[in-house]
Structure I
Amino acid sequence: MIKIREIMDIAIICSIYSLIVIMINLVAIFIFTQDLTQIIYWLSFITLIEGGLGLVAGGGSAMYSPILNKAFEKLFNSDPWTYNHQKKTEQQAKIWIITASFLIVEALILSAI
């Protein structure tokens, strides 16, 4: 029951983030163009690009954080990351990935209109 609640919380937060991004894009595109077909075209295109970049950033953050940790440890003589710090980084990457997935789905829905 707790796991389902966590999944629902993350899904709601990520969908809100993705809708905020789309609204910001919509306002920015509306400033530059007034034609409805152009607005939908550019909105779906930009949202798809942002979703792809979000997937790359989230996946890279989750995948390469141990490597970057070692690199920063050697280059800057910093302390190694604790388990809690590593988990926090993975949680942030999970939110990036889920939000980017929502953005891609929303871009595909927009392009179908």
Structure II
Amino acid sequence: MFTVTLVYALSVGFQLAANYVTSVDAIDLYELPAPDQGVLTLLGLDLVSDVTVAASVSALTRTIVLQTNAQGDGMYVDADAVKDATRNIFRGALSLRVPAQVVAAEPVVI
């Protein structure tokens, strides 16, 4: 079983980051497209936690922790495979839904 931590840094420029925490936290990254399989289901991952905080006056951090489930344990042979599957996975979705520059840190897998 692997646990992966994804960290996204969002820079909102001259805006106050505190004004965006609720909006960024409400972005559903795990939507279920037809036929009712969300991205986590397809990747064999379960959500452990998803937290958005104001990191500074003009920056937010959204930290997502995922864990492989029985399906994922059969899909991934090592930590590098999990990193490859999750690298930048939600960066595009966040960039499209919030007026911010989004940078994804390298996934941390244990």
Among the shown structures I, II, from which was the value 49 of percent of Cα pairs over 18 Å apart calculated?
II
Given a computed value of 16.9 for mean count of other Cβ atoms within 10 Å over residues 49-56, which structure among I, II does it belong to?
I
Comparison of I, II by distance in nm of label points 7 Å out along Cα→Cβ at positions 25 and 97 - largest value held by:
I
Which of I, II yields -6500 [helix-only ellipticity at 222 nm (-39500 (n - 2.57) for each DSSP H run of 4 or more, over all residues; to 500), calculated]:
II
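Throughout, read-outs are computed from the coordinates displayed, never taken from laboratory work. None of these values were measured; they are calculated from a predicted model. Cβ atoms are built from the backbone, for glycine too; each structure is taken alone.
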